1. For the read-out distance in nm of label points 7 Å out along Cα→Cβ at positions 37 and 61, a value of 1.9 was computed from one structure; give its label from I, II, III.
2. When you work out distance in nm of label points 7 Å out along Cα→Cβ at positions 53 and 77 for each of the structures I, II, III, which one comes out largest?
3. For the read-out Cα extents along the principal axes in Å, for residues 21-92 alone, a value of 42, 30, 21 was computed from one structure; give its label from I, II, III.
4. Quick check on the output: 26.5 is mean count of other Cβ atoms within 10 Å over residues 101-108, derived from one of I, II, III. Which one produced it?
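Every read-out reported here was derived from the displayed coordinates using simple, explicitly stated rules and does not represent laboratory data. Remember, predicted model here, so these are calculated numbers, not experimental data. Cβ atoms are built from the backbone, for glycine too; each structure is taken alone.
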Structure I
Amino acid sequence: MTTAWSPEELEQIGSSEELEIAPRRADGTLRGWVPIWVVSVRDQVYVRTWHRRDTGWFGQVVDSQQARIRVSGLEADVAVADIGDDERRSDIDAAYRDKYERYSDATVDRMATDDAAASTLQLVAAQRPDAVEDT
């Protein structure tokens, strides 16, 4: 079960230079924290890597489909949806370019390549105990 990110959480995530992500092992324990770039588009949160791979943090998160993230003032469990290169690509590419434009063009452009787009993951806020779901 999932719930939407609150406006405050989206602000915390969106204003952070990076977020840290820790994939969950099968037994529920966390692997090590890894800093990554993050963007939000239309109230959703996305991360990607320069190229899709089965190793490292990316492969671990894709396998478990669960992680924990943290930015200043926020730490949360997330479900991870592997969306790859879909209809949201141009908006996500633009969000990476806008947010990280102060870096070299070559660095930012790497986050908008076909390989990077194929590695796009959506981070979905986990159900909070105090959240009420509409029925």
Structure II
Amino acid sequence: MEGVVLDTSIASLLHPRKRESTLLAWYQPKMADQTLILSFQTVAELWAWGVDHRWTKKDLGRLDRFLGKFLIVPYSFELAKIWADVCTHCKRRGRRLESGDGWIIATAVQHGLPLVTHDRDQLGLGVKGLEVVSALLGTGKQS
């Protein structure tokens, strides 16, 4: 599989309700000509965004169609093992990692794909096999 895994922070920038974000211009070249991949966790987080904001059925239908534009990686037993490794690694380094962030990172690690994120919690973790692309990094890229 080739492409990039998008964190929820980046996937949300692509949603029509947020397309005017100035951040999007920085990230677009990093995603150009790539298969855009989401973890099942990002789907849940984006869906919760619509539910929390009490979107209408019509708006939720639009969200459903929006999500259909991505390749979505589902839960698997192997992914769960990688999630456990990622979360344990972070805990041992004294870094608090939200469960959802762990699933998204594990998705990138499992498939050996870069993670495109604008979430500080996902930076500087030192997870083996994790490449991070973020405007928050001075160079834009971290392995």
Structure III
Amino acid sequence: MLPDICISSRDFERIENLLDSLPKSYSDIKSRLLSELGRADVLDATLIPPTVVTMNSCVTFTVLSTGQRMTSRLVYPKDQDGTLNTLSILTPIGSALLGLSIGAEIEWPIDVSKTMRVRIDAIDYQPERSGDFHL
């Protein structure tokens, strides 16, 4: 069973627009993200709980199969800087993190034969919690 997720109406709209602009070669990630959007509770940005991963959040998570702990900012592709400090929403792990709450775990396909299970450990920065509604 997949964990509950919620996203802001602003993030929902921006991600939908991003997906609409993608070429056919992104059909797999587009399908997965559309499924996530379809099952999400969509809330006004002012109502997003401070414990939820939103776009531009800086999140610490653990890859449970390896125990590797990482901290990255979840970003749109245009904001990805090519380091582990940013994680595009179009990557399998990026799309898996969106909308999860602290303590939640999710198993997510990373290719046709492998999955990855991650747990949200902390949200070091969340734009909505900080009142940064313009990001």
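1. Of the options listed, only III reproduces it.
2. Ranking I, II, III on distance in nm of label points 7 Å out along Cα→Cβ at positions 53 and 77, first place is II.
3. II
4. Computing mean count of other Cβ atoms within 10 Å over residues 101-108 on every structure in I, II, III gives 26.5 only for II.
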